[in-house]
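Values in this text are rule-based calculations from the coordinates and carry no lab data. These numbers were taken from a predicted model, which means no experiment stands behind them. Cβ atoms are built from the backbone, for glycine too; each structure is taken alone.
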Structure 1
């Protein structure tokens with residue numbers, strides 16, 4: 001497999017998620033209020049599979065030196081626990097520094113998702129509290145109106161396993177999760193920032 005093909009399955013998944021979220025956004029245009037500048041879901045520290053970490057690492061290396069320096073400082077503050085915010089280190093003001101390369105979890109935030117509850121094994125529904133929140137916005141959600149997050153995560157895990165086994169020749173890495181701040185530090189440390 002050539003270098004450019006390393007992420008072919010992951011990019012296909014990104015395309016499929018984008019298509020699904022566009023359909024949901026159009027169908028629930030009034031109820032889904034996500035927009036540029038809404039950063040409510042960006043205040044958490046994510047950890048990602050290796051395939052996403054490597055994909056994001058490539059994106060970080062293509063940013064301007066000024067943006068790279070900001071990201072590195074934010075990531076180092078999280079690593080040393082000197083930051084005063086829970087913001088994702090990729091958040092730059094009111095936007096994501098790597099929006100076009102953002103991970104799957106960021107692409108599905110805000111949309112109605114279904115998942116099997118670990119304890120009860122019953123199907124559960126979750127939506128962002130900022131969406132479907134206006135009076136009169138209540139709608140009956142069908143399974144087809146949601147993202148099956150368990151199915152999506154299973155597909156991502158399979159892509160990650162194949163990537164680790166075939167591209168990295170280390171299937172054990174498929175069980176690891178890499179914190180976002182470590183991805184940034186690893187990508188930028190050798191660039192002399």
Structure 2
């Protein structure tokens with residue numbers, strides 16, 4: 001059997017990161033965008049749990065952005081690792097970097113808020129450290145759509161793979177014979 005292309009996300013190589021999806025952050029984006037992004041992140045979290053991917057989520061504490069949005073909290077696996085941080089770039093935060101190192105996977109999927117701040121800074125910094133970083137564009141947003149578009153453009157220019165949640169989940173499955181294929185497909189059908 002031939003090997004999967006290195007540009008594709010592979011479940012055994014991925015860690016899922018959810019950045020700063022907290023109540024004050026979701027309140028700052030248009031309600032329809034917040035609903036859509038939270039739905040996409042929750043779907044991705046459920047698939048990650050089904051496929052036993054490590055999950056790290058962050059809470060920005062200074063300034064405090066409130067509790068994790070309930071739509072995300074309800075989808076977090078029990079094994080998810082929480083990191084409280086004050087940096088915009090999570091990679092610059094030692095507890096976050098340590099959690100990534102413990103997961104010992106070289107592909108990172110980053111979802112969350114705000115695209116032009118924490119998502120951008122974390123993704124670019126990790127790509128510069130030779131991680132293969134994926135950002136599903138339907139699982140990120142900013143308070144202004146123009147800022148999101150600009151950030152996605154910058155991410156592409158800085159060697160970050162901008163994708164979408166459905167493509168990502170199929171890449172994680174890789175094969176229609178995957179043991180949990182039906183579970184992941186049912187997660188996709190909920191969207």
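Computing log10 I(q)/I(0) by the Debye sum over Cα atoms at q = 0.10 Å⁻¹ across structures 1, 2 gives -0.35 for structure 2.
With relative contact order in percent (Cα under 8 Å, 6 or more apart) coming out at 36, pick the structure among 1, 2 it was computed from. Numbers along the way, then the final one.
On the way: 1: 36; 2: 26.
Clearly, the read-out refers to 1.
Computing distance in nm of label points 7 Å out along Cα→Cβ at positions 74 and 90 across structures 1, 2 gives 2.2 for structure 2.
Among candidates 1, 2, the computation of distance in nm of label points 7 Å out along Cα→Cβ at positions 130 and 162 that gave 2.7 used structure 2.
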